[in-house]
Structure P
Amino acid sequence: MDKLDTNRGAPPLYLQISQILRRKIVSKDYLYNEIIPSETELQKMYNVSRITARQAIQELEKDGMVKRSRGVGTVVVYQERIEEYLSQIKSFTDEMKDRGIVPSTSYAHIELAEADEKLASLFGVEAGAKLYRLERVRNGDGNPIVLFVSYFALECEFILNDSLYFGSVYETLQEKGFMPEYVEECFDCMMPEGWVREHLNISKTMPVLRRIRRSYMENGRMLEYTMSYYRSDRYAYYVTLRKT
């Protein structure tokens, strides 16, 4: 067990304990949703007062590492943020695998939907024409990260069977001979509606990162229009800019 520095000039004991616990959370000695030692247990482990133990936990709670749950204990809520560098077209599945994270899908639903005026203009069809609408929740290591709401051209000839869309959609498109030649993306931050919060299992106060992707085929026709809602505590994007 880590020992506390009680020498003169050392950091306060509660900060030392919180730093020890923080290291164990980041190194995954304490996993997401796992209960960390209680105030009483910390008091005995480090031979400190109850107030010192409480302050140590409060430091972690203030930084969003843990959350107190009445009748349960202090639960780890920290999850390592996934960073994506924007340089090439990648599927969510490939993004996760590149980082050693296991991708999965916890929800998928596909249907035919009528194109509104905006979608009709983007896809070059008449308003009211049919498009495929695919809604999915994608996970990393079993935890929800992003909700995808996608529209695809009818040329994709998707089968209306939800169970077929729990894997990589881009792999399905590739098998059919459809892959985006280039994409356009824009990003913003927003407070999500209730149905988005429910899918991502987030609180009313947590914003999401919205990523809108427009994918085009080689002939310039739109293949895909996707609105992605990412948990802001789990995802970050990096862009490298070079002098022209």
Structure Q
Amino acid sequence: MTQTKIGHKIIHLERVDSTNNYAANEGKQGKISHGTVILADIQTNGRGQRGNTWQSDPFSNLTMSLYLTPNAIIKQNQHSLNYAVSLALKDVLVKHAENVNIKWPNDLLIGKRKIAGILIENQWGPFGIQSCIVGIGLNLNQEKFEHDLGISLSQATGKHHTPYNIMLAFCHAFQERWDSMESMGADALKKEFDKALWLRGVESTFVDAETLEEFNAILVDTDEFGNLRLQKENGRIESFRNQSIRFKDRMV
């Protein structure tokens, strides 16, 4: 089945609580299809990982959601979608800035500061995943961040960036990543994702989310389930699920 192109339909809202919520509601009613983009100037209740909120100044940043019908690869390996989205965002950012990396599992950094976050929510049916909603928050022109943990593209480049144009660039980049996934499979995306991981090959300090115990390890890559693989000081390589550990470095 031939699917419509990414960004074939763009719904531009001035204000919404959450673009992911809007996409989910429209999808349930059959009003949107694969490749539809929801773009908002003001998002009053944007969500991030671990139930966090995504803070964004009105009219300053890119807040959007992408509605997708999963292909066979995503149905078999949900993490392949995160690989494609993360790499597409990186493709856009490296055209404007240097030192762009992916912070596992789904943030993008410039240097050590967060510029973008991804939230993927799957809608399930009796036969598995029916649709995927990809929420993206990308700091474009914001000037101030809480505790100086974030960075915007304008701060990194000294230039103003139009959210609509960056959205179009992302749609193009993601379409290329989607096509690559369908033609070559998820393995190539995973290898490139792993290569782009922040602190890969560097000994760093991590914190166990349950015990709060700190330990040093070298970030190796991700496993087939999207878990982070770390080599501990005893040489043993272990896999860690999302939210089971965090980086001690709180600069991001």
The value 3.3 for distance in nm of label points 7 Å out along Cα→Cβ at positions 46 and 102, derived from one of P, Q, belongs to structure P
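To test your reading of the models, identify which of P, Q gives 20.4 for mean count of other Cβ atoms within 10 Å over residues 134-141 when calculated. Show your work: numbers first, answer last.
Values: P: 20.4; Q: 23.9.
Label of the originating structure: P.
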The value 5, 21, 32, 20, 11, 5, 3, 1, 0 for P(r) over Cα pairs in 5 Å bins from 0, in percent, for residues 78-125 alone, derived from one of P, Q, belongs to structure Q
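Name the one structure among P, Q that Rg/Rh (Cα atoms, Kirkwood Rh) of 0.95 was derived from. Write out the running numbers ahead of the final one.
Numbers: P: 1.10; Q: 0.95.
The value was obtained from structure Q.
Taken together, the values in this text are just the output of simple stated rules run on the coordinates, not laboratory data. Source: prediction; values computed, not measured. Cβ atoms are built from the backbone, for glycine too; each structure is taken alone.
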